Structure I
Amino acid sequence: MFNLDSIVRKNIKVLKPYSTARDEFKGEATIFLDANENSIGSSTLKWYNRYPDPFQLKVKDKISSIKQVPIENIFIGHGSDEAIDIIYRCFCEPGQDQVIICPPTYGMYEVSANINNVDLKRIPLTKEFQLDLPALEEAIEINTKIIWICSPNNPSGNSLNRVDIEMVLNNFDGIVVIDEAYVNFSRQRSFVSDLKEYPNLIVMQTLSKAWGLAALRLGMAFASTEIVGYMNKVKPPYNISQPVQTIALEALEEIGQVNDMIIFLVEARKQLEIDLLELDQVTKVYPSDANFLLVQFSDAKKMYHHLLSLGIVARDRSNVLLCEECLRITVGTEKENDSLLSAISTCPI
């Protein structure tokens, strides 16, 4: 049985978080002389002389309305990478605990484990880029705290079988993190709606992909009130700046525009797959539920450098497990996709 109390690091349980000046009173105020801000402020950047809301309540309120998740179940981080790091710091004792990743997958799970001195075990996906459940079960040890699952997966682009993920959630006594950065481009149902059913579940999403706001660096984690509470204890007091909160609030009003972008990119992805398969240089295009394609070439390194010479940057994944001779290619605008196809066709096999 999952027991959060046995998962949280002992020092985090008793941690007294930094209390910001605005945490120490309730109600409305008009004069703020508590935080040593510059009371005059810039004449060109009005309002930015004040510290931002440390818990981003207005942004969370809007996200809550969109996702149908209570505010207390929402954590906002400086990109998903901050959420990843904080999850490690909340639940993994350095030098003692272990996590599991399923490569090929997003690289920051491993980088953050190394930064936090947490042992990492790799259980590769199957050749179909699906979870290897027997191997996962065998790999779990008493000090295994977290299993990281990326779905739709990066770099393969496919969604992982929902039943397999549910099997992990139901049988693992640690925390399962499902990274849904690309979920808006797929038909799979988000696990956000299952938070009440799984107390050991953390779901990560982002404004970087479908919302088109990668420069904002705003990531979201959805979890139980208790898990979010621990994450809020550990985060820096003002981790999301006021400009980011302001722009995010404006962007979250544009659901119609986001849906239009998603429709365009999904259709463009389908067409790009068809067009790529007509080229002699392409040997395979893997099915994708994301806004990118994993494309296998007869010589990926040669193709990568050929594209670079023409000013086109793709992601070389040819040295990654199960991605031999592959480049990961983001779906671009219509003009960018045409330029890509033309460039690939001119590369000698």
Structure II
Amino acid sequence: MKRVITLAVVTASILSASSLTNDAKNAGLTAIPTSNTELMKLIDNPKNPITATKVELGKKLYFDPRLSKSNIISCNTCHNLGEGGDDGVEASTGHKWAANPHHLNAPTVYNAVFFDVQFWDGRAKDVEEQAQGPIQAHPEMAATKEHVADVVNSMPEYVTEFQNAYGKDVKITFEKVTDTIGLFERTLVTPSAYDDYLNGDDKAMTPAQKDGLKTFITVGCATCHTGVALGGSMNAFNITGTYKHQNVGDFKGDANGMVKVPTLRNITQTAPYFHNGKIWSLKEAISEMARIQLGAKLSDKEVASIEEFLKVLDGRKPALSIPMLPASTDSTPKPDMN
């Protein structure tokens, strides 16, 4: 009799796990593949295939503040890879220590390769195109295309690395630099225990985290926070209510009022939340999203359950070392703080 009961419990557990993973997949939730071959199908750029040489060069450029007009702001300034891939402030600070004029919060660069579009208004199609924006934006890095090309071409070590990555006849342009930065960003993928669970490891998530996933799906969060990134597509905002900090900043979304859905991966590390960074508490962010997007008033138990699930989305970040950058030369553009 004991053996029959044990088998019944085991069978019920397997069926329950299978049911939840099926519910997740039916809701559009997709795991980061465990197979490198399958992962490369998702992150590689057919027009500029990923290679180790290009990635290492892209990492140096990502960390190089000399690409900015002031020589003190790099991509990593607002998208800090040492923490959540963002800057941890409400509105990003750029050239001449000016806050973003639209009071926009910097999205994380981790897993950005999985987004359908880039920027809060979705104006860039991929990470390569997105990399061009902040470098040229005056409130951010305030550089010109010519400045960036001149910086890189002024250093023989960079020239050699570009030749090793792209061939002896490569022309180092602004676009080639930003394409290489984007290629590095494509590798910033953070699989988590959540992915392990969806990929078949039932023990990867705790019972509380599984209950949180159920709640997340049941109340409707997965309607927008879906796909591999649990976000990253364009969606309507203020559907069933008005965001309580809507008047902070002047951002209204794209021409149709659509806003890019932020990823929930590593969400515990990317406060403050929302496009203008006005909410610092994850619990409050969950409640506010339910109110304005789902027309729901979640109970404290439901909010806590969803938060418990979101914690499991903290991923395993790729091992990174700070790159040693080439030395400037007499022809390297000098810092300009104006």
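Points worth noting:
- Parent structure of the calculated result 24, given that relative contact order in percent (Cα under 8 Å, 6 or more apart) is the read-out and I, II the choices: II
- Structure from which 7.8 was derived, mean projected area of the Cα convex hull in nm², for residues 78-213 alone, options I, II: I
- For FRET efficiency 1/(1 + (r/R0)^6) of positions 246 and 262 (r between Cβ atoms, R0 = 25 Å, to 0.05) computed as 0.95, the structure of I, II it came from: II
- The maximum of FRET efficiency 1/(1 + (r/R0)^6) of positions 46 and 230 (r between Cβ atoms, R0 = 35 Å, to 0.05) over structures I, II, that is, the highest value, falls on II.
- Entry that produces 1.4 once distance in nm of label points 7 Å out along Cα→Cβ at positions 110 and 294 is calculated, selected from I, II: I
- Structure from which 0.10 was derived, FRET efficiency 1/(1 + (r/R0)^6) of positions 22 and 302 (r between Cβ atoms, R0 = 41 Å, to 0.05), options I, II: I
Read the figures in this text as sums done on the coordinates, not as results from a lab. Note that the structure is predicted; figures quoted are calculated from it, not measured. Cβ atoms are built from the backbone, for glycine too; each structure is taken alone.
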